[in-house]
1. Between structures 1, 2, where is mean count of other Cβ atoms within 10 Å over residues 143-150 highest?
2. Distance in nm of label points 7 Å out along Cα→Cβ at positions 31 and 135 computed as 2.2: which structure among 1, 2?
3. For which of 1, 2 does mean count of other Cβ atoms within 10 Å over residues 79-86, calculated from the coordinates, equal 19.8?
4. So if we calculate mean count of other Cβ atoms within 10 Å over residues 87-94 for every structure here (1, 2), which label has the highest result?
5. When you work out relative contact order in percent (Cα under 8 Å, 6 or more apart) for each of the structures 1, 2, which one comes out largest?
6. If semi-axes √(5λ) of the Cα gyration tensor in Å computes to 37, 25, 22, which of 1, 2 did it come from?
7. Given a value of -16500 for helix-only ellipticity at 222 nm (-39500 (n - 2.57) for each DSSP H run of 4 or more, over all residues; to 500), point me to the structure among 1, 2 it was derived from.
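Nothing in this text is a laboratory measurement; each read-out follows from the coordinates by a stated rule. This is a predicted model, so every value here is computed, not measured. Cβ atoms are built from the backbone, for glycine too; each structure is taken alone.
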Structure 1
Amino acid sequence: MTEANLLNALGQMITEQRNPNSMNIDCLEALEIVKIINQEDKLVPQAVEKCLPQIATAVEKIVVSFQQGGRLVYIGAGTSGRLGVLDASECPPTYGVSPEMVVGLIAGGERALRHPIEGAEDNAEQGKVDLQQIDFSAKDVLVGIAASGRTPYVIGALEYAKSLGATTVSIASNPNSAMAQIADIAIDTVVGAEVLTGSSRMKSGTAQKLVLNMLTTASMILLGKCYQNLMVDVQASNEKLKARAIRIVMQATDCAKDEAVKALKLADNNAKVAILMILANVDQKTAVQLLAENQGKLRDAYDTADS
């Protein structure tokens, strides 16, 4: 794209417009500055709320993909890519899933998580190559993230995923973007002009984080990774999480700490198994079998044991 064309494209984007509420922000004291930022941030949940039907549809597709052995793959550049990698990296400890189940790709690779990689986002072919390197297939779901909705790296990836027949999702802060035209599901979080013109790591990034939270959290809930509102598949990989696992067992069963600790030990530190052992009064082997027969859903396993 020529410089003139790029300038014209930027001029059409909501995220690149100047915000009238912050025109004199450079004249203000700290409290007034953060008040303006806070007022603008309040608009983000409202923008996300308008996208809930599209987000729910994406969740349904992601769950089907997971059930068929597919993956959720995020791809983006800069802030968008970092947020995707962050969300992916938090799934294994939170839900006890394989690191390969939710994957985050960022233009420029891992170095780009901390350092800007010049020109990486402009390489559409690299988006395709990065998907090929992880053996992306039709049973996976690709979520392209870019506030502008026009990042070539992400567009290249979406086009490749689309050519394979995979479900594609776009998350952008500009409506009717190039990404939205490609994706099966377009999530347009139109948050308006940023406090600092073009600084899409602010409201746009916050909206992206909210949507990514919903995609993985709702999907994992539907897969049975929680019981009531407890993270029963949490991996007790450090002292804090070990304490949390004990607390989760206690909260789910109303048992005393000693009973929770004992059940966790017998359950090889698997909180879900420990809870079922206590609730259904069964041994570890039976609890594991009941969960397997009920696709890992604790509530269903308990109902089966109680029937």
Structure 2
Amino acid sequence: MDLVQKSAVDGDAVSAYSLGKIYTEGVKMPRNFALGRKNFELAIKRNYAPAYAALADYYFNGWGVKRDTVKAHQLLAEGRKVRSGEAVVKQGIAKLNGIGIKKDVAAALRDFREGAKLGCSDGELWLGFANAKGMGVPVNAVTAYNHYRRAAAMGNATGYLMVALCFRDGIGVQQSVPSAYQYLKEAVKQGNSTAMYEMGLLYANGTFVKKDIAEAVKWFQKSAESGNSYGVYELACCYENGRGVKKDLAKAASLYKVAADAGNRYAQFMIGRCYEGGLGVPQDKYEAVKWYKKAGQGADGFKYAAQRAKELQDELEKLIL
């Protein structure tokens, strides 16, 4: 870390960019958006192309700066001029979702293809997603798998994960348990938090490996520490039920709350259940209603959660009357 810091100060663009990533992602240290932005700005001054997309994320998301999609798109346009594949792919993602720009799926796909040609593995990854979900192209599982495989070959951690899932489920490729496990292990090595969560599920269920709850807990813990809400949720379930760890309802409720705050629907329902029954937290049925409502919102919401919110709210209103 000290060597990277010194190299960045001495004018090395790659070190400045790497340091920006470390501060942005909070790798082995708390996140520091001010220092992350400063180092990306240094990398840009030294003409390091990938830094344009990295800094644009700050303005898209409002990380330590005022959210400004115009500024973000200006950075991506500058990155495109210096042939940054990362900037081109980010432009594609913005066009796909209509973020600060008119939604244009066909243009997004062109950007993904161009980004991939410029060496950005995320371009291949997004082409895989497009073919898997039929975004601007017919659904084609084989083509999706091939794009994921190319992303993985370029060292993309999510690419490794997606190839693993394709082999696991036999989607776009012949099902192969050994291949799925090998690709999943590689995704874990690359630090992919979802892969860590999936590895935990394998050991919890004994899917490809011998069932080992203690090993599952280890992977859920790693996933949770990397900020994955599903890893946090599964770890909470383990503490609630005493699976692989000593039963601890207070710890479970605390973890459900973390995952719920991150938007995890399962955790939102479970923290509502904790408040309703006083499981690991003081009983608070009004708080339970709030979380049940959150869990039931949107197209991906739980119908039972919305139903339980209404039932519990009706019960509370009768008590007031």
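1. 1
2. Label of the source structure: 2.
3. This figure was derived from 2.
4. Of structures 1, 2, the maximum of mean count of other Cβ atoms within 10 Å over residues 87-94 occurs in 2.
5. Answer by largest value of relative contact order in percent (Cα under 8 Å, 6 or more apart): 1.
6. Traced to structure 2.
7. This figure was derived from 1.
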